[in-house]
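Okay, got some structures for you below.
Nothing in this text is a laboratory measurement; each read-out follows from the coordinates by a stated rule. Since the model is a prediction, treat every value here as computed from it, not as a measurement. Cβ atoms are built from the backbone, for glycine too; each structure is taken alone.
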Structure I
Amino acid sequence: MPKKVKQGVVVSDKMDKTVVVKVADYEPHPKYKKIIETTKHYKAHDVNNECQEGDVIRIVESRPISGGKRWSVLNIVEKRK
């Protein structure tokens, strides 16, 4: 089974080798069909501490690295301005 890949914005980079990423998902409401944005935070492993707050990055599913960390940084799509 292929690994899941998600794209989001770095919300926090205060931890060592870990970033918190906010991923948005857009789905229509079942009855009213209005597009609703739901967001979720993921902790991702950043080996070289390259990511900063505001960067747009891709994360990929990985083995459990710690208690709440199951994603790794794949690449940086866009650096913050």
Structure II
Amino acid sequence: MVDKDDLEEQLTEAFEGADYPVNSPMDLVPALPEGPETEFSSGDFSMTAMELNTQAGGQQDFPYESVEELVNDILEGLEDEGYI
């Protein structure tokens, strides 16, 4: 089972270093500790940043003014697509 709070914390920590506002997924890459290969996992869920963009990226609505807005949309996209 996925711990949404844990996943939200991981996403926030990874993306909070980006220069906001961000206008595209490419604006987020420099903030990621391992670039697009940065992995997020909780319970039986595991995805890299690159996979997040391709699997749940349709829910993202750039630009984002804050990390909270971005993380909320990522989590909603993952839920809508049945990943969590």
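Points to keep in mind about this one:
- Origin of the derived value 14.1 (mean count of other Cβ atoms within 10 Å over residues 17-24; candidates I, II): II
- Entry that produces 1.2 once distance in nm of label points 7 Å out along Cα→Cβ at positions 33 and 49 is calculated, selected from I, II: II
- With helix-only ellipticity at 222 nm (-39500 (n - 2.57) for each DSSP H run of 4 or more, over all residues; to 500) derived as 0, matching label from I, II: I
- Test item: P(r) over Cα pairs in 5 Å bins from 0, in percent, for residues 1-40 alone calculated as 6, 19, 16, 18, 16, 13, 7, 4, 1, pick one of I, II: I
- Read-out P(r) over Cα pairs in 5 Å bins from 0, in percent, computed value 3, 16, 30, 30, 16, 4, 1, structure in I, II: II
- Value 17, 13, 10, calculated as semi-axes √(5λ) of the Cα gyration tensor in Å, for residues 25-72 alone, assigned to which of I, II: II
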